[in-house]
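Novice: Once you scroll down, you'll see the structures, which are given as structure tokens.
Derivation of every value follows stated rules applied to the coordinates shown; laboratory data play no part. Here the structure is a predicted model, which means the values were calculated and not measured. Cβ atoms are built from the backbone, for glycine too; each structure is taken alone.
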Structure P
């Protein structure tokens, strides 16, 4: 039997994907004739399911139901020239001008990674070619044909390529083009991009934070896919604290043990989380964030006053707390805070004290 769980980055697990609550909301918005939201920013801690949620949205929007409504889905990498990629995808969707109308744009599917790219002819008129304008004209053609374009971008950050693309996207919104975007990114990367001058639309766009997975649904998944009894399934689901990467990793480990009773499962899970998630998360935290986290490692929850009394810079408590909540590293409940990630306090105790 094939393992139904996977820890492969960005891969949607077969039959073990637990939908995040905001998925239906996003899909519902795009199902309207005139969607009210044009941009969604999906953020959360590493391993919380941002990329999986984006992939799920893109796959749904590529379904026959949305294709019949005229939707075109364009997945774009922020690591390469994004305008070139977008132009190639629009051209592949038959939205480019005819050869007679356009002498400047030579887009090949090679832009998508097969070689070649977008070329400019050397004729005199082409000295004034602008790819942004060319894309705008293709979007006008799409709108006239009753089509809408969804752009998916995974792991955005404040790079020259992303700034240029976002600036053009803002212009398309002003032109009232039928273009929409869903992107993912770490909280700090999205914040940096949101603060770029002239990207007001991006700063005001709807932010979707990944949420812990449902304990009940995780329990049922472990029970059905691994043949566990209900009490064991509930125990293992609780171990993950709803952290998507931990849920999949524990599923992989339990499948390998076959009986779900391996005494070393918990230690194996810790080892995987420490090496492949928490080390990187810790590296990306500021020293102020680390100071606050180090004060949260002896019990599940702390009162605000308990933590502030131990801080070197108590006046910065709210800044650090709010940032760590937005990053998905700590949880907040009616005046109490605690670490949100499973075994994260063990990682800090063992390796960062």
Structure Q
């Protein structure tokens, strides 16, 4: 009875521990992509590299107590995650997208035919499909070292081409171009080196023949109606993220009785409050209440910095940094209403 009970408890603990990310299956066999990528590369890329990202992601998520977070959430706040969570969440998401948009053949009767809506959007943004191909290939070719080239739907529902290093992607708050990627090209050497060696350009030409524009079209339509676009636009406010990081470094230390960070960083906190108040507020967040709260936040930071200059006592500093913290959370609350 006791052994059974122990097994039962372990089972309950396992299923209660949160989601576990898994390796997706490819749509076709490894050798089906031979027209562009050899079977051995596909096998190693999928079963070794991608599997490694999945395994390391589950471990990193468990260690960070983030089992209840979605993959989307892990990436949205990548700058606040551990390096392992950021790299492996991106690695899992990026490769999953990559496998989904590859197909061995493009025939008139296949799902590879581009949708009219996507074709119009491409022509509007790039002039032609050939121009898009040039921009994507250029972004991929010029990505120094390892990384990705992307076709992205931005929060204003336009198409742009971008690239990112390592396993970063446009969903992440570390990305210069934010949005939902609907096409990604892997330019890590493990994606092409067995056949193409150092000839990345030849690999990029071959990849173009494997892209399933039917799938990309579906991803475009889904992205346009995805609430994530609005969420990204709301969160795409670098000045508030910069302020938050300094506030976190100072307030939480002060809570524990350590006032050295706030005495050292009060000037930086005030400077970032000024930049935040002067910055453009993302469109979904624009309203008078947010603007007024930002003005009060700057005034509180000014008062805090003034106390630091006067070498005020810790008790006074704690009261003022708490006031700054409260106003900042008021701003956040207004932004998420």
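Novice: Kindly point out which one of P, Q the value 20 was derived from, the read-out being relative contact order in percent (Cα under 8 Å, 6 or more apart).
Specialist: P
Novice: Which one of P, Q has Rg and Dmax of the Cα atoms in Å, for residues 72-215 alone, as calculated from the coordinates, equal to 15.0, 46?
Specialist: Corresponding structure: Q.
Novice: Here is a follow-up. Out of P, Q, which one gives -13000 for helix-only ellipticity at 222 nm (-39500 (n - 2.57) for each DSSP H run of 4 or more, over all residues; to 500) as computed from the coordinates?
Specialist: The value was obtained from structure P.
Novice: A value of 0.20 was derived for FRET efficiency 1/(1 + (r/R0)^6) of positions 40 and 80 (r between Cβ atoms, R0 = 30 Å, to 0.05); which structure in P, Q was it taken from?
Specialist: Corresponding structure: Q.
Novice: Thinking of P, Q, which structure, once mean count of other Cβ atoms within 10 Å over residues 240-247 is computed, gives back 23.8?
Specialist: Attributed to the structure labelled P.
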